[in-house]
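What follows is a set of structures for review.
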Structure P
């Protein structure tokens, strides 16, 4: 008989597979517990989860969730980064950590249902976050308005400066 705890774990993983916008599978071998805790806390602040997952439980969860993960891809020790929003900010934090510590080693993952390798995830991590894009958009939309206001005020300002210069001569 299968313990209730494992059934709950498989159901929980299946639900996460359905909810996640992005998954990153990495080999965490050599990563210290203290480093793992630091990385987990950082990623949790960004709305992502970082957890060690048993391959057998994940295989069963992929069948339940009908997730396109091949069984032969789950080899060795795996840690999974669960990303629940379309924002690459958690990827930025992961790759910053990897740059500083050279661990964990990203194997592959999924982003919006498409399988990607570690190199594509690294490229995705270099994209601006949603907040940065929104800030840039507001700046772009605001600049023509600012230019229009400057153009409309320029003639009035020029007239005032000319009148002031004439009054100073007299």
Structure Q
């Protein structure tokens, strides 16, 4: 399984890039997973008042909700106690997992290639200093004028081009 982080500032297009990559790569037959960091400290995936929430309130640390078409596991633990590798491991059975957010954790991981969603030249230059390795640039700012040896593909306008980069470099090894 290959992990790829999509990094960028707020409203840079990260979610749309991942959404388009998922759509195109699943069309090509790959099994794709996604990890999304939700930074709001008070956010809960569980719905207050529902049965799973009530189980957690009673003290359960793991709650599994199973319906006809999906299974959700809710674990009542701090994100700080789980490594990025452990999160990726929970996506086993897939060919590729996209990670949105968790910038500090993925910046330190040289084995996780990054796609940078840049809105400005400053964001692109900063990403070169912060995130390695960079697989590609995407987003509204076209870095081609900066003469980097890193490809640029606008996943908003041409998701097939960015999917081709991902597939040729990472998935067909």
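One table, with the values for the structure above:
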quantity	calculated
Structure from which 11.0 was derived, mean count of other Cβ atoms within 10 Å over residues 79-86, options P, Q	Q
Which entry (P, Q) yields the derived value 39 for percent of Cα pairs over 29 Å apart	P
Distance in nm of label points 7 Å out along Cα→Cβ at positions 7 and 119 - highest-scoring structure of P, Q	P
Origin of the derived value 31 (relative contact order in percent (Cα under 8 Å, 6 or more apart); candidates P, Q)	Q
Structure (P, Q) behind the derived value 4.0 of distance in nm of label points 7 Å out along Cα→Cβ at positions 135 and 159	P
Which of P, Q yields 9.1 [mean count of other Cβ atoms within 10 Å over residues 39-46, calculated]	Q
Structure (P, Q) behind the derived value 3.4 of distance in nm of label points 7 Å out along Cα→Cβ at positions 127 and 151	P
With helix-only ellipticity at 222 nm (-39500 (n - 2.57) for each DSSP H run of 4 or more, over all residues; to 500) derived as -8000, matching label from P, Q	Q
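Rule-based calculations on the coordinates, nothing more; no lab input. The shown structure was predicted, so the numbers you read here are calculated from the model rather than taken from an experiment. Cβ atoms are built from the backbone, for glycine too; each structure is taken alone.
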